[in-house]
Structure I
Amino acid sequence: MISVAVCDDEKAVCEYLKKSIMDIFAREDIDGRVTVFSDGRPLWERYAAGARDFDLLLLDITMKDCDGLTAAKKIREFDRDVMIVFVSASAEYVFRGYEVRAFRYILKPELQTGFAGVFRECLRELTKADEVRYTFQSGGESVSIPVRDILYFESDRRKIILKCVNGREYSFYGKLDGVEEILKKHDFVRCHQSFLVNARKISAIRQGEAELDNGAVVPVSKHRAAGTNEAFLWAMR
C-alpha cells in the first residue's frame with residue numbers, strides 16, 4: 001500500500017491530483033490511496049499526534065492559512081523519511097524546499113504535462129526504498145523488515161536485539177560486526193561497541209548519547225562520536 005497526502009487550498013487542484021494519482025495506481029496495478037487536505041495544519045497535527053501513515057506528501061507552497069513550507073518543517077520534526085513534493089504556482093519559493101529535503105517540485109501550470117512523470121519518479125524511489133530490507137532468523141522463522149523501519153540494533157553477548165519504529169522488538173543470534181557490514185551503506189552507524197543505529201532516526205546528538213525520533217536514547221562512545229556525528233549530518237542531506 002502506497003499512501004499519498006495531497007494538501008492544497010484549491011479544490012480543483014486537489015481533485016486533479018487525486019484523479020491523476022488514482023489513474024496511475026490503476027494502470028500500474030498498485031495498491032494505493034489518496035487523502036486530501038485543504039490546509040497544512042491538520043496534516044502536521046496528524047504527525048504530532050503520532051501518525052506516520054503517508055509515504056508521499058504533495059504540498060502547495062503558498063496556502064492561505066498554514067502553507068506547505070511551514071507544514072513541512074513541522075512534519076520533519078516527527079518524520080525525516082516521508083517523501084515531499086512541492087506544488088507551486090510560481091518558482092519563487094521553490095528553492096526553499098531544500099530546507100526540508102524536498103524530493104521534487106512541480107509548477108501548477110505544468111501539472112497536466114509534467115505531473116505523471118514526476119509522480120512515477122516518486123513511485124520508483126518509494127519502491128526502491130521498500131526493497132531494501134534486513135532479513136534474519138528469529139524464533140525458528142525468517143523475518144524481513146524494511147531498513148527504514150529499524151531504529152537500532154543492540155548486542156547482548158551472542159544475542160542481537162532489533163528495535164523497530166513501531167515499537168516491535170526482535171532478537172536473534174549473531175554478531176553486530178556482521179550486521180554493520182551489511183547495513184553501513186544504508187545510513188547505519190556504529191555509535192557504540194554494543195549499538196548500531198539508523199542515522200536517519202537520530203533527532204539529536206549530545207555528549208555521550210544520541211536521541212532518536214521516538215524519544216529513545218542510545219549511548220555514543222567517545223571514540224565513535226565523530227563518526228556518529230558525520231553519519232547523522234550525512235543522513236540529513
Structure II
Amino acid sequence: MAEWDLKVFWSEVTVCEGDAGFKVLLDERDVKTPAKSTLQVPTRAFAEKIAAEWASLEDKVDPEKLPLTKLANAAIDKVVVQSDPIIGMLSEYGTTDLLCYRATAPKGLADKQEQVWQPLLDWFAATHGITLEVGSGVMPIRQPTEVLGKCAALLKPYTAFELAAVYDLISLSGSFVIGLATACEKLDAPRAWAASRIDEDWQISEWGADEDATILASTRQQAFERAAFVLSLLK
C-alpha cells in the first residue's frame with residue numbers, strides 16, 4: 001500500500017497485536033511502510049498514537065500530518081538495516097559537541113553557557129565516564145580518542161525505535177550530551193531544547209528575531225519534543 005499517494009478510503013482505524021508488536025489497521029488492512037513492511041511498533045501506546053494520526057485525516061494522506069508514523073517508518077525501513085552506521089554518525093556529535101564550544105564575549109552569553117552547559121558536561125562525565133574538552137574559537141577542539149567509541153557504546157543498547165527517536169534528539173540539538181540527557185530523562189524536552197538554543201536566543205535578544213528562522217526553529221523544536229514523547233511511549 002503506497003500510503004503517501006492515497007486518498008482516505010477507510011472508515012475505521014484500529015490497533016491490534018501482531019507477531020512482532022502492535023499493528024495499525026485501516027478497515028482491517030495493515031498500514032505499510034514505504035518499503036512495504038508491515039508497520040508494527042513495540043507498545044500499544046505508540047500504536048494508538050499512530051492510529052490517532054490516521055484517524056484524523058479527512059481527505060488524502062498527508063505525510064506532514066503523520067509525524068509519528070514517519071518516525072516508525074524510519075525505524076523499520078532504515079534503522080533496522082543500518083543501525084551501525086547510524087550509531088557511528090551520531091557518535092561523531094560527541095567529538096564536536098555544541099556544549100564544548102564556548103564564547104568568551106559578551107560576558108552574559110559566556111556566563112549563560114557556563115551556567116547551563118557545564119553541569120550537563122559534568123553529569124556526562126560522572127554518569128558515563130566521558131570527559132569532553134572545552135574551548136573557544138572557531139578551530140575544532142580535539143577530544144580524547146576514546147570518546148567516539150564510548151559514545152557508540154552508549155547507543156548500542158537502544159532498540160531501532162528508540163534509536164530513531166534518539167537520532168532526532170541528537171541531530172536537532174547538535175549535541176550528543178543534550179540528546180542523551182533527554183533520552184535518560186536528566187532533562188525534560190523543553191529545558192533540553194532551550195539548552196541547545198542559548199546562542200541563537202542570545203542573538204535574538206540582541207538583534208531581534210527573523211521570521212523564517214523563527215518558523216524553522218519552531219518546527220525543529222516540535223520534532224525534538226516529539227522524539228522525546230516517542231521515547232516515553234516506548235516504555
Structure III
Amino acid sequence: MTVRLQKYLSEAGVASRREGEKLILAGRVTVGGQIVRLLGTKVDSARDEVALDGRPLKLLVKRFVALHKPPKFLCTRRDTHDRRTVFDLLPKDWGHLYTVGRLDADSEGLILLTNDGDFCQKVAHPSHGLLKTYRVTVAKRLEPDVLDRLTAGLRDKGEFMKARCVRLLTTTTTRSEAELVLAEGKNREVRRMFKALGFRVLRLQRVAVGPVKLGELPPGKWRPLGRAEVASCLKTPGKSP
C-alpha cells in the first residue's frame with residue numbers, strides 16, 4: 001500500500017502530518033537511504049525503508065484510548081516543572097500517543113488519546129463539530145436567565161462563545177450543578193463563560209466526547225475505544241457515514 005510520506009510519519013507515531021512536513025523539508029527523512037524533501041512523495045509501507053535522522057521507522061498499531069483525567073494532571077507529554085501528566089497514567093511505551101484536544105489542569109474527566117494523526121486532527125478540529133458534554137458546579141444559584149445567556153452566547157476577550165444546550169441538574173442558594181453541551185470547545189470556554197456571568201466554578205468535569213461516554217471509568221484509569229466509537233467520532237455530526 002502506498003501512502004504519502006507525511007502520512008507514513010504520522011502513522012509511525014513520530015509527528016503529526018503538519019509536523020511531518022517540516023521534518024521532510026528540513027531534510028531529516030530518508031527513503032531507501034536517500035534524503036527526500038519533496039512533499040507528497042509516496043512510499044510503499046511494505047517495501048520502502050523510511051528513516052528519521054537515520055533511525056528506521058515502522059508503522060505502529062493504531063491505538064484509541066479513553067482516559068479519565070484527574071484534577072491537577074496536565075494534557076502534555078512533558079512538563080518543565082515536573083508536574084504530573086496524563087501520560088504518567090498510561091503504559092510507559094505509549095508516550096507516542098497524542099491527546100485529542102485538552103482539558104486544563106484543574107478540570108477532570110474524559111480525554112481521548114491516539115497515535116492516529118488523521119483521527120486526532122479531524123476529531124479535535126472545531127469545524128468537525130463533535131459535541132462535548134460537561135458537568136459544572138458553581139458557587140451560586142443558577143437562575144433561568146443565566147441558562148438563557150449561555151445558550152444565546154456571549155463575548156469574552158473578543159471571542160464569541162455559546163453552549164449548544166444547558167440543563168440545570170441541581171441548585172441551592174449557594175451551589176448549583178449544570179450540564180452543558182459545546183460544539184467548538186475554545187480554550188477554557190466553560191470557565192470563561194461562567195466567569196463572564198459572575199460565577200465561580202468549583203468543579204468542571206467532561207463526561208462525553210461525541211459518542212464516547214466517561215461512564216463508570218474511575219479517575220486515573222483508561223480503556224480502549226471500540227471500533228464503533230472510533231467510526232462514530234469520525235462521522236461528521238448530522239451527516240451520513
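Taking distance in nm of label points 7 Å out along Cα→Cβ at positions 37 and 205 as the measure, the highest value among I, II, III is held by III.
Starting from the value -5500: which structure in I, II, III was helix-only ellipticity at 222 nm (-39500 (n - 2.57) for each DSSP H run of 4 or more, over all residues; to 500) calculated from? Don't skip to the answer; put the middle values down first.
Values: I: -10000; II: -17000; III: -5500.
It was calculated from structure III.
None of the figures in this text is laboratory data; all of them are computed from the coordinates on show. Since the structure is predicted, the reported quantities are computational estimates derived from the model, not experimental observations. Cβ atoms are built from the backbone, for glycine too; each structure is taken alone.
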